[in-house]
Every structure is written in structure tokens, then in C-alpha cells.
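Chemist: Dropping the structures in below, format is C-alpha cells.
Just so it is clear, none of the values below were taken in a lab; they were calculated from the coordinates. Since this is a predicted model, take the numbers as computed values, not measurements. Cβ atoms are built from the backbone, for glycine too; each structure is taken alone.
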Structure 1
Amino acid sequence: MAIINWATAKYEGLGKEGKGHVSTESGALKDQPYGFNTRFEDKVGTNPEEQIAAAHASCFTMALSFGLAEQGFKKGTLASKAQITLVKEGDGFIITKSEITLDAKVPGMNGQDFEKAAVVAKLNCPISKLLNCDVTLDITSFEGN
């Protein structure tokens, strides 16, 4: 079974003066502005790295949630943040890192088992597999037993 999702992007004008809009199949993003100014100048709108960060944070968090449920845990809260690092390389740019930070509360679970589950989720979520960069995980807080 294959699940296919799509997004569209339109860019009018070229280079720094160009302006784009991106939309997703679900409508979660609809004609969201993007361009040089939203990517490098902190203007209102989105950018590809932000979208990748959102995809990675949500994918990892969902993978961990399902992994914990498979272990029999029924309650918990997982809060993840993914930071994408974009660096200049030669004439272009490269994404070198996706850094996930995680705060979690899983009643009844010990820290060692939680860390194992988080690492498995980091390695196996589809977005982690897609990214060809250093993917790190920092569990900033955990409450269990």
C-alpha cells in the first residue's frame, strides 16, 4: 500500500525579488507566502526548512507515540521540536542537521526504556529515513515512574 500526498509551489519573479506561495493537499497550508525574505530575512511566511522541521517533529512524535502504545502505555504527553540547520556550501546550501528536542511524560515508564523507545522512533520515522543529515535527539525532560 502506498500513501501519496502532495503539495504545490508557485514562484513569480526570479531570485531575491521573486515571491512564492505553497499549498498542501490537506489545506493546512494554503497559499502560504515564501521566498528569499521569508527564508533569510525573518519576514512573515514559511520556508522549506521550516516545513521540513514541522514534518520531522510531527513524524518523530507520532512514531514514538505509536511505539509507546505498542508497549502497552495508554497515557502520556510528548512535545518535540525539530531544528533544521541550513549552511552555505560552495555556491549553494545544504541541510546538515535535524536536531530533535523532546519533553515527555509517560506515567509508569522508566527512563531507560523510554530512551530506547525514543531512539527507535528517531531511527525509524519515515522523515528521519528521508533526511541524509545528522539527526540528533536530546530528551530534555522525562517524567515516568
Structure 2
Amino acid sequence: MPIGIVEKWEIRFFRRHPADDPKQGCPGEEFLSSSPPKVASTLLAILQAVAMAPPPSFTGGGMWEAMHDEMAGYYEARTRGPRKRLYRLYCLLERGAPGLNGPSLVVIAGLSKPNETAFSRADYDWVRGLGEEYFSRSPRSVV
């Protein structure tokens, strides 16, 4: 890519495969649609800013963070909603895979929690399980 040209990243949402979920749910989209409208629009704006930066260059500012330990490889879009409730979208970055049109920020799932609490191991296991399901499919199952 020529110097000065910014690589375009797409925002995609993981869609469950019918063999794993007959309804073919989209956990990230379902999370956003069940979130307060301002929270959903803020999270989408964060994703758009990250995609335009693009992700390897985005500095985060607490809104976009690389995860660590058992969640290494995942990224978290973060915001706060009513009553200080914390909302998180869990994302993966892929530069190219069958089913993707190029570099993609893939939303796997979302979770929320009260302020000053932690997500449980089961919460993170659920997100990682969905991520494993996403990676198990070729072409990738996305919308």
C-alpha cells in the first residue's frame, strides 16, 4: 500500500451458523439492540472511529482497549450508560479470511455490568466460545 494511503477496515458482525444456532443469532447486534439507544450509538461511533483510524493506529483513550490474559487477541469497545452501567463490545481483528472483503473489525458479542464489578469467568468463556465458533467456519459467518 502506498505511503499516506489509509487501509479501509470494514465493521462486520459475527452471525452464528445454523448448525450451532438454528436461529442464526448475531450476539453483537442483539446486544446493541437491547442496549439503551445512546449506548448503542456511542458504541457504533467508537467502532467507526476505530475502523477509520485504522485499528492498529487507534490510540483508544479508554474507549478501545486490547484485552489481556485469557482474552488476549480480543478488543473491547467501552462506554458507560445510565446509572454508570458499563457496556462492552468484544471484537476481533482480521486482515483477510474467506467470507471477508478485506481487513475487518468483527463484533463477536457484548456484555454489560454494574460499575465497579467484574465480569465472571463464565462471561469470558461465553465470549471466547463464540470467538472459537467464528474462527471454526470458512468462509467466516458474518453480516
Structure 3
Amino acid sequence: MSTKLQPDLPASQFSITSHGPGFLSINGSRFSTSIIVTPDSPPQAWDCGHPNELGEQHFAALRALQPELILLGTGPVQVMPSPRLMASLMSRSPAGEPAIGIEVMDTAAACRTFNLLAAEGRRVLAALIIQAPEEKSNDPDRP
């Protein structure tokens, strides 16, 4: 006789299968521009190429998808958005929509966390900023 320690959870239809500087792959398909991904919807383009570009329209697009939790991957390093933008998700909307949790981290960490939460059956959304890797210069006067 065996004892089951975990409940049966639906398998995530979409998962992040690899990531690296300037790209990530979802179910083996490679992306080199910023995207939004959920466990049960095809990835969609997200028009934010850098964390400094984040604005109300970006957060409104995320809220419209009604996730339980948003993982915001801000590129190679964690960059916190303005508290005003974060508050727009973390409080009930004027239309009465519930508050949405948001976690901000670098994109690699957001990829790993997304897969874990999706596997648990959570209504998670990853908004992932993918920046082109910086070119190394051979010019000694350029950093």
C-alpha cells in the first residue's frame, strides 16, 4: 500500500524551458523580446523593453488578465517600480476587482519561480523584461 503525499494538480500547459542573456524559451520556442506568460495561455508580447519604461498602461494590461500573483522580471537585475505603480495592483481596483500580489525580481529568478508556482496550480502571471545582452567593447575608453 502506498500513501500519496501530494494532491493531483493540473500540469502547466506553458512552462519556461530555458533562459539566458537576451532570451528565454517557453515550451522550446525562443523569445528575445519582453513577454507575458501564464500557465494556461500562449505567451504574448509585452511592449516594455526596460524597467525604466514601466508605466500605468503596462500594469493595467497585467491587471486585465486577472492573475492571483504577478512575477515581474526586470531584466538582468532587480529594479523596483515606483510605489504608485505597485499600489495600482496591490489594492482593489475602482471597479471592485481584487488586489493582486506582485513580486519583483530579476528575470532569471522570475522564470524559475513561475515554473514552481505554475506546477502548484497557482494563477500566476510572469511579466518578463528581456533585454539584449550588452556588447563587450574592445575600446579601453568604453566600459
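Chemist: Compute distance in nm of label points 7 Å out along Cα→Cβ at positions 82 and 98 for each of 1, 2, 3 and report the one that scores greatest. Kindly include the intermediate steps, with their values, before the conclusion.
Modeler: Working: 1: 0.3; 2: 4.5; 3: 2.9.
Largest one: structure 2.
Chemist: The value 1.0 for distance in nm of label points 7 Å out along Cα→Cβ at positions 58 and 74 was derived from one model only; which of 1, 2, 3 is it? If you can, show how the numbers build up before the last one.
Modeler: Working: 1: 2.8; 2: 1.6; 3: 1.0.
Going label by label, the one that fits is 3.
Chemist: Let me ask something else. Taking relative contact order in percent (Cα under 8 Å, 6 or more apart) as the criterion, which structure among 1, 2, 3 has the greatest value?
Modeler: On the way: 1: 18; 2: 28; 3: 32.
Comparing 1, 2, 3 by relative contact order in percent (Cα under 8 Å, 6 or more apart), the maximum is at 3.
Chemist: Quick check on the output: 1.4 is distance in nm of label points 7 Å out along Cα→Cβ at positions 66 and 130, derived from one of 1, 2, 3. Which one produced it? Display every interim value, and only then the final one.
Modeler: Numbers: 1: 1.4; 2: 2.3; 3: 2.8.
Clearly, the read-out refers to 1.
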